[in-house]
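Just below sit the structures, each encoded as structure tokens.
Each reported figure results from applying straightforward, stated rules to the coordinates on display, with no laboratory input. Just so it is clear, the model here is predicted, and its values are computed rather than measured. Cβ atoms are built from the backbone, for glycine too; each structure is taken alone.
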Structure P
Amino acid sequence: MRNERQTEDVALGIRRRVFEHSIRNNGGYLSQACSAAEQLAWLYNEELNLGAPTLPMIPKPFEGVPSPYNHDYHTGAGYNGPPAPDYDRLFIAPAHYALVAYATLIEVGRMAPEGLEMFNKDGSSVEMIGAEHSPGMEVHNGTLGIGLSTGAGLAWGRKRRGETGRTWVFMSDGEVQEGQTWEAVQAAAFHNIDTLYAIMDVNDQQCDGAMSSVMEVGDIATKFRNFGAACVEVDGHDLGAIRDAVNEPHPGRPLIILARTNPFQTMSILEERFPRLHYVRFKSEEERARFNTSIAADLGVDPVDYAH
């Protein structure tokens, strides 16, 4: 299922929706929209082979945890279409990117805009930190760092069943501080799982600040290769480079695309908050108004009317 809009327009739409939501709600995951918009726009608008959504455009409320006695339970994977053998599957590993992921679903016509109004409301499946019932999500990926393992396990099972669809994982660079990430790569390489693909938002940020201030991770591209993956580094805002990277030959190995990004791309005023960019909550009404005016100008839209 392909969207005819230009991927650049989808990326801009993602940022605009996250900006508008964050201003109206006095805070949000702005920086993640800055760094990841091109990656998610490219995945959904061009690269992923997905079927039509199987869930309502306006998300259903939370219907309870998985149980053999809970027949109403659903995962959010239905927004990515049915799990057919030839279709791709996607895991959003950093669950705090949920706001950006929801904006992506709206921009490519897989979820109604009203869904974003349900964000972080009591009883809603549109969680602030994406869970397995949240739109576009199939499993719960917190604690951070288990997403690639989940993808590797599914890809291995699909390969054993003879399925041709790929398994994709969208990741963030904070996950390379977790040992499970490296175990997943090593296992995927050992089992020759070349239907496993990952694209990582390398914005050098995490919840406690700059990556380098929390734990230095060194040359992660070389590490991925040493653990058995094929790995390509690109400018994460260059769609042409991302398109080329996915064609890297990798027989018998998973492919990891490191998309190096700017955490205040198209929202230059966020640099004021560097390196504390994980979640931006405005410190005063004056600051909120100033960010509103500045980001609106950067994105080419009118400032958000949030007075009511």
Structure Q
Amino acid sequence: MGIVAVEINRINMWVRNYKGALNHANMVASLLDGNELKGYRGLWYYLAGNAAWLAAQTDDSFTSIARLKFDQAANCTSSVTWLRNLVSAVIKTDGMEDKSHLAYLIERLESQLYRIGTSSDRKFNALIQKILKGLANTADGNTSEHAHVKLGTLLGYEAGNTEDTGGPDPWWVCGNDFILVSENYTQIDGTKPIPLYKVRQPTTHLTYIRSRVTGLSSGAEYIRVFISQATTIEDSAVEYATELVFWHQPAFLDWANKAIQVIRTLRLDFTEVRNEQWREKAMQAYRDAGLDPIGIKALHY
């Protein structure tokens, strides 16, 4: 398929049939599933972006499509820095919001929904119940952290956790430049202040993440979140808390419930991967609900 596909794309571009080239590139990309074909899929997203960008010279409605395609290409090939720079330049034209994180999350959400399946609700509902029940568990830290990882994975983040001494609790990665690292202090009743030693623990998390998560950019943004029922900290811990975001556990549970409701709604009309109309709808839903990095950074608990 490779040589023929490239030749068809070349001919369309040569005769300035940019819309035809875009449709063809989209079709090829839709056939390239799996991580082993991720780089090749990124190439075809890039070719689709080129075609859409040229089509936009006479039809401005293709401008947003070009941005999205370049965005998807960059998310498939995060190590190609010049492509990421191109995406940033194109997406931010006319002051438009950078969609790179949204595209990354929605593509991974698609994979999750496809894996779970849509013909029956049984598997999906079992996963949701396990996540929500686990997050609400204040007696077993392992259970709640496992649910925290599953929630991040379902939302499209690259989520992980460790039981290493001094290591962070669940982390969520979006692309190669956004990391949400958490410290979960939930096995308490919330009546006492958070002690100094717990507040100091996140100061070493960034070093740990960099040693364990590959492909992160040197300028990656880290958000360190402390999740707990407690609402106060010890006086001696104040100076170590200046770079932490405190997320009251009831508020986190409320956010998780709303996030899952968004996924549940999007799943209703999910039929296949790489449906551009569904992707646009999903990205808007994520933006509206604050499920992407921009939304998370706007939270103040």
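Each of P, Q could give mean count of other Cβ atoms within 10 Å over residues 68-75, but the derived value 26.5 comes from Q.
From P, Q, which structure was volume of the Cα convex hull per residue in Å³, for residues 164-291 alone = 143 calculated on? Only one of P, Q returns 143 for volume of the Cα convex hull per residue in Å³, for residues 164-291 alone, namely Q. When relative contact order in percent (Cα under 8 Å, 6 or more apart) is calculated, the result is 13; to which of the structures P, Q does this value belong? Structure Q accounts for this read-out. Starting from the value 72, 43, 32: which structure in P, Q was Cα extents along the principal axes in Å calculated from? Attributed to the structure labelled Q. Among candidates P, Q, the computation of helix-only ellipticity at 222 nm (-39500 (n - 2.57) for each DSSP H run of 4 or more, over all residues; to 500) that gave -10000 used structure P. A value of 22, 20, 8 was derived for semi-axes √(5λ) of the Cα gyration tensor in Å, for residues 100-179 alone; which structure in P, Q was it taken from? Computing semi-axes √(5λ) of the Cα gyration tensor in Å, for residues 100-179 alone on every structure in P, Q gives 22, 20, 8 only for Q.
Suppose distance in nm of label points 7 Å out along Cα→Cβ at positions 28 and 228 works out to 5.5; of P, Q, which structure was it derived from? The correct label is Q.
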